[in-house]
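K.L.:
Just below sit the structures, each encoded as structure tokens.
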Structure 1
Amino acid sequence: MLSKKRIERIINIISNKFNPKNIWLFGSYARGNPTEDSDVDILIVDDQNRDKRQLNIDIQSEFFPRDFSMDLLVVDEKELEYKKNNFIFWKEIIENGKQVYVR
């Protein structure tokens, strides 16, 4: 299980190095009930017209090797708007997650 300070460092690295528009923390860390087996669930909203797949790879690579599991989702604003209005999973990310960074 990662400390709150370690989660903050992860968010700071992503925001400083990759400059996304928003970062959301969701899942057990956002709810405040992580366990030893919990992964860190992060949603990146990008507005710089970058290849989302490559951005995901670049962000994931920044943390290798690592001693924690991370699920990383990368979308642009238009895609997020569509997904949160059409898929319950995405709606729950926004409704129950925590926006931890805004540029």
Structure 2
Amino acid sequence: MIHRGRWRPEEDEYLRQNFGKLSTQKMAQHLKRGKKATYNRCYELGLSKGWKPSKRRRWTEEEKEYLKNNYKQHTNKKIGKELGRSESAVALMAWRMGLGKR
């Protein structure tokens, strides 16, 4: 079972003591936390300098509306450029919204 919620001081100390000695996967298993959550916590504690959390951002209602209104007429590349999103992000959101090019 994966633990959710606030990080306890003893968990932070465990990460400080074992960062660089154990893999993130091993630390996550020991703490019963998810691997991504453990990565994020190491970053927040300043332990991981090379890895940064994802810069993904949620789609706004305005972006979704723009996509809905323009998906059939324009390419994913053009829509992505307009919204500051990648082609694959546009394609994925269109798929999730049930949009088709036809």
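K.L.:
Taking 0.20 as the value of FRET efficiency 1/(1 + (r/R0)^6) of positions 31 and 87 (r between Cβ atoms, R0 = 30 Å, to 0.05) derived from one of the structures shown (1, 2), identify that structure.
P.N.:
Working: 1: 0.95; 2: 0.20.
Label of the originating structure: 2.
K.L.:
I have 17 for relative contact order in percent (Cα under 8 Å, 6 or more apart), calculated from one of the structures 1, 2. Which structure is it?
P.N.:
Values: 1: 37; 2: 17.
Matching structure: 2.
K.L.:
Which of 1, 2 yields 16.4 for Kirkwood radius over Cα pairs in Å, as computed? Provide the component values of the computation, followed by the final result.
P.N.:
Values: 1: 13.9; 2: 16.4.
Working through the options, I get structure 2.
K.L.:
Further question: Out of 1, 2, which one gives 0.89 for Rg/Rh (Cα atoms, Kirkwood Rh), for residues 7-46 alone as computed from the coordinates?
P.N.:
Working: 1: 1.00; 2: 0.89.
It traces back to 2.
K.L.:
Oh, and also: To which of 1, 2 does the computed value 0.05 (FRET efficiency 1/(1 + (r/R0)^6) of positions 15 and 79 (r between Cβ atoms, R0 = 25 Å, to 0.05)) belong? Walk me through the numbers on the way to the answer.
P.N.:
Details: 1: 0.80; 2: 0.05.
Going through each structure in turn, the value belongs to 2.
K.L.:
Given a value of 1.9 for distance in nm of label points 7 Å out along Cα→Cβ at positions 39 and 63, point me to the structure among 1, 2 it was derived from. Show your work: numbers first, answer last.
P.N.:
Working: 1: 1.0; 2: 1.9.
That value comes from structure 2.
K.L.:
Quick check: 20.6 is what I get for mean count of other Cβ atoms within 10 Å over residues 23-30, calculated from one of 1, 2. Which structure matches? Don't skip to the answer; put the middle values down first.
P.N.:
Working: 1: 20.6; 2: 15.6.
It must be structure 1, since only it matches.
No value in this document is a laboratory result; all are computed from the given coordinates. What you are looking at is a predicted structure, and each value in this text was computed from that prediction instead of being measured. Cβ atoms are built from the backbone, for glycine too; each structure is taken alone.
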